[in-house]
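S.K.: For reference, the structures are reproduced in the following blocks.
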Structure 1
Amino acid sequence: MTTTDHSALDSVSLDLLTLLDQADPAVASLLRSEAARQAGTLELIASENHVSPAVMHAMGTWMTNKYAEGYPGKRYYGGCEHHDTAEDLARDRAKELFGCGFANVQPHCGANANIAAFMAMCAPGDRILSLPIKSGGHLSHGLKPNFSGTFYEIHDYDVDPDTERLDYDAIAARAREVKPRMIICGFSAYPRAIDFAAFRAIADDVGALLMADIAHIAGLVAGGVHASPFPHADVVTTTTHKTLRGPRGGLILCDDEDIAKKVDRKVFPGSQGGPLMHAITAKAVAFGEALQPDFKQYAADVVANAQALADALVSHGYRLCTGGTDNHLLLVDLQPRDADLTGADAEKWLEAAGIITNKNGIPNDPRPPMVTSGLRLGTAALTTRGLGAADMVAIAALLDRVMESRGDAGVAASVRADVQAMCDAHPLPH
């Protein structure tokens, strides 16, 4: 057991920006600018959130100084005593949070988690059935330039062209046609609840494995406002940010011991080297926060805010893909409101007004991916700031003012002032 030398604390007794003012004024300046940008804008990107100060500061600790290749109790380096404790804490909290028997907290991001899961479950060239990115899937589920599309034989199922929702009977028919090794459910731009039990039945019918990528909805699952992929999925991957409100990183979960062993091997040494122990420590902090009772209320508020924002946008004449939302995100089709309005233009105009969004393709989008006919909006970050349903109505009106004006500079400045007042009334976590 090492002795504790609290004199080490003296080296970080100054606050972060004071230290950087002395060590690197250029970096201190850009951090101040970014902090001000976040504090003074409304974050509506569905994949982003605001972490607590505890999570943020856990990322910048002594844990970053250590190589810890391997797993707790089986490291390739000495001196990992406290890193073992931190990783075990993160794993135990993740298992408790999601009600499963195994967690690997080492993936650096969601895509890395998916790489390891693919490698654990499939051999190169195996058939995989997934939703394409054009219909709300993720690039790591089969996009041709991605590892998934390079090393595996990807086949698509799609949303119903009329309802834009998953058609489980059609997916079952597609699975019987393709006979995949693995089926993927879980999406990056699908605003409706996922029926994991239905996907399990489809997988069982064709003898396929089921992988659930819950990167977007992990916080909603943890908060009890979206159905859990357990016990239905063979393996579950996720990011640890987004609705889970942790540091940027990945996570793999399962119950099956044999799959767990394969996952561990495919994370290390299969696809990564040394784990980012500062990020794992911050994951432990975030999982601990998500285990608190108030996180369930947060998750419920995220969904309620998304529904309020959806209703308000519809009242302004916007069409929502699938007709609404069951989760934290909305996919807004801009074409019925203004046939010439693109997602790229809307994103740029709204950013000038202090509202941060991202352009996004809609199902059967006639425009290319860097232009798009839609916007993807999310309420996770707004809810973290304490904004509620009435604020969603106000934000929808601000969005409409900007887009109705087609980016008029005067309108943008006026909306920017309203945004600043809203941000001042609802500061970032501190």
Structure 2
Amino acid sequence: MRIFLIGAGQVGTTIAEALYDEHQLTVVDLDASRLGGIAHRFDVATVQGNGASRRALQEGGIRDAELVIACTSRDEANIIAAMLAKKLAPAARTIVRTANPEYLEVWRERQLEVDFMVSSEEETAHAVSRTVGVPAARQTDVFADGQVQVVEFDVEPGVRADGVVGLPLREAAIPPDSKVASIIRGDQAVVPRGDQSIQVGDRVVIIGSPEAARAWSALMARGKRRVDDVVVWGAGRAGTAIARQLLERNIAVRLIEADRERAREVADQLQSVRVFHATGFDPDFLERERVGHATAAVFAMRDDAKNLYGATLARLHGVQLTIALAHEKVSVEVFERAGIDVAINPRQLTAEEIVRFAHDPRTQQVAMLEGDRYEVLDVTVRPESALLNRPFRQLPMTGSLIGAIVRDGRAIFPHGDDVLLPGDRAIIFTDARRATEVERTL
């Protein structure tokens, strides 16, 4: 597929990394150093220029594009670029990244002529909401309208999972309606055959029902209790989007905002939320407001250093689950090594949502795991697939694993005698390098 990618920042680079091997990419950006870096790492064509300029798009050859992705940090530039692309390459689909919820609302009302919009703030809010539902998870994604959940857990010392950890998988008390998709041990992915076992220090990827995800969370939680009271630091667009998502789940929310005017504005918008004008770093404030008694704290400020400091302080005051936004990719590992429970990179989430548009049209959803080393795909099975009507126990062991099937709108968690049928949607875990091969096989 010929793809025109406008923006070579973190989102654009992540998208390029995921797509360059299978597609013909042209990357447009004003910054020559960014283009040099992306061209050095990946086999892509580059154009230095303004992606919202008709001349730059024409000189880059947009006429032949099949997919145009506008993912700079400037919403208006992305929208203009996509709308120009619609005129210059009528056959191309257009995808726009936005941080402004108003643009998203206008697009949903069909007032903007672009095919799809992705909101970093909305994707982040969904990620936080999913995480508080499975408090022991380090990452979670939902598929098939919430019927299937993909969850990553770290198996830490002290977990009370005697029937699961240390036993061969064929003997382990695996929660019903779930499968171990992968065991990540150090830098290696262990194929979860029956004679393999989960060990302390492993990271496991589970595909299962929402009930199974909660059961795994209880096994791995080390005493974490249900999240029903969340304190959010930062009442910007991300923080308020997170607050709204949590309120929809009937979770009590408190917001802390350092800017007086912004605090007042959000207090008027979210009248069921207590909004504090404070930095949230004052120990007296934390004690007075009993912040340490909250079951979770979310750090949604725009400064990674403040998010890290705030999360560390909250842990010292007794908060059981800390979730911090890491706006720079390098910060994710720093947060994890510092003991923050969950680090969420909004730009990574945005890139994941955009990448699926470059997959086979039968692929409805994509989730990336472990720094994009692995993917979970939701792929509709072709009538001519070689895997049809073969019991699962007879399917070849390739390292990829089908964790669930969606048939007639209902999720099925297959056993050895189950078979794939034409039109099934397979939720499959695979090495990212094999994703295209998996799509072709299905």
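Bear in mind that the values in this text are calculations on the coordinates, not laboratory data. In this text the structure is predicted, and so the values were computed from the model without any measurement. Cβ atoms are built from the backbone, for glycine too; each structure is taken alone.
S.K.: For the read-out helix-only ellipticity at 222 nm (-39500 (n - 2.57) for each DSSP H run of 4 or more, over all residues; to 500), a value of -13500 was computed from one structure; give its label from 1, 2. Before the final figure, lay out the partial values.
M.R.: Details: 1: -13500; 2: -9500.
Derived from the structure labelled 1.
S.K.: Comparing structures 1, 2 by distance in nm of label points 7 Å out along Cα→Cβ at positions 331 and 379, which one has the largest value? Display every interim value, and only then the final one.
M.R.: Details: 1: 1.9; 2: 3.5.
Structure 2 comes out on top.
S.K.: Tell me which structure, out of 1, 2, gives 21 once relative contact order in percent (Cα under 8 Å, 6 or more apart) is calculated. Intermediate results must be reported in sequence, preceding the final value.
M.R.: Working: 1: 21; 2: 11.
Corresponding structure: 1.
S.K.: Hey, another quick one. Work out mean count of other Cβ atoms within 10 Å over residues 67-74 for each of structures 1, 2, then name the structure with the largest result. Each step should come with its number before you reach the end.
M.R.: Values: 1: 15.9; 2: 24.6.
Ranking 1, 2 on mean count of other Cβ atoms within 10 Å over residues 67-74, first place is 2.
S.K.: Output the label of whichever structure in 1, 2 has the greatest value of mean count of other Cβ atoms within 10 Å over residues 83-90. Before the final figure, lay out each step's value.
M.R.: Numbers: 1: 20.5; 2: 17.5.
If we compare mean count of other Cβ atoms within 10 Å over residues 83-90 over 1, 2, the biggest value is for 1.
S.K.: Using mean count of other Cβ atoms within 10 Å over residues 75-82 for the comparison, can you identify which of 1, 2 gives the largest number? Show your work: numbers first, answer last.
M.R.: Details: 1: 13.8; 2: 22.2.
Ranking 1, 2 on mean count of other Cβ atoms within 10 Å over residues 75-82, first place is 2.
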